[in-house]
Structure I
Amino acid sequence: MKKFTRKELARYNGKDGAPAYVACEGEVYDVSKSVLWRKGEHQATHNAGQDLTDSIKEAPHGPDLLKKFPLVGILEES
């Protein structure tokens, strides 16, 4: 399984043809095919290429929703 640093993850922001990856609880998911992540943004408050562990706690859904997307790697602790 690929290991991502935060700097590497930031490259997968869903912009300029890059895939949209997000991290949560140490796992990195590919949300590129979700219509809710168009152009790397979700609900105009979240951006791809970031660790959403803290912000997902305030979302109307929990982190289990991300498990529906392909797991592409592990986020390394910095």
Structure II
Amino acid sequence: MRTFTATAHIQPDTESVIHVFDGPDHTSRAPFLSLRVGNGDVDVVFIADLGTADALRALAAAADKAATILDELAARAPGGAA
């Protein structure tokens, strides 16, 4: 990943959108995709070239682990906010 640091608070209505850039008739010599996370006011966009699928999988695994931890914290919190 090229260096950039940003902080944003994720909200329950945060969306994730994938856009595939593969040229007309899927003929691009360098296809890629973007993974946009946000709600339109503030978005974080990851540009993923060929060969970065494992990095996206690692990101997804980390996000899943973070969600599990949040569920555990919510279960212990007064009121059990999820």
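Read-outs: derived from the displayed coordinates by stated rules, not from any lab. Just so we're clear, the structure is a prediction, and the values are computed from it rather than from any experiment. Cβ atoms are built from the backbone, for glycine too; each structure is taken alone.
Of the structures labelled I, II, which one yields 41 when relative contact order in percent (Cα under 8 Å, 6 or more apart) is computed from its coordinates? Could you put the intermediate results ahead of the total?
Numbers: I: 41; II: 18.
Corresponding structure: I.
I, II: which one has helix-only ellipticity at 222 nm (-39500 (n - 2.57) for each DSSP H run of 4 or more, over all residues; to 500), as calculated, at -1000?
Traced to structure I.
Quick check: 8.4 is what I get for mean count of other Cβ atoms within 10 Å over residues 24-31, calculated from one of I, II. Which structure matches?
Checking each candidate, the match is II.
Given a value of 7.2 for mean projected area of the Cα convex hull in nm², point me to the structure among I, II it was derived from.
The read-out comes from structure II.
Out of I, II, which one gives 25, 18, 15 for Cα extents along the principal axes in Å, for residues 16-55 alone as computed from the coordinates?
I
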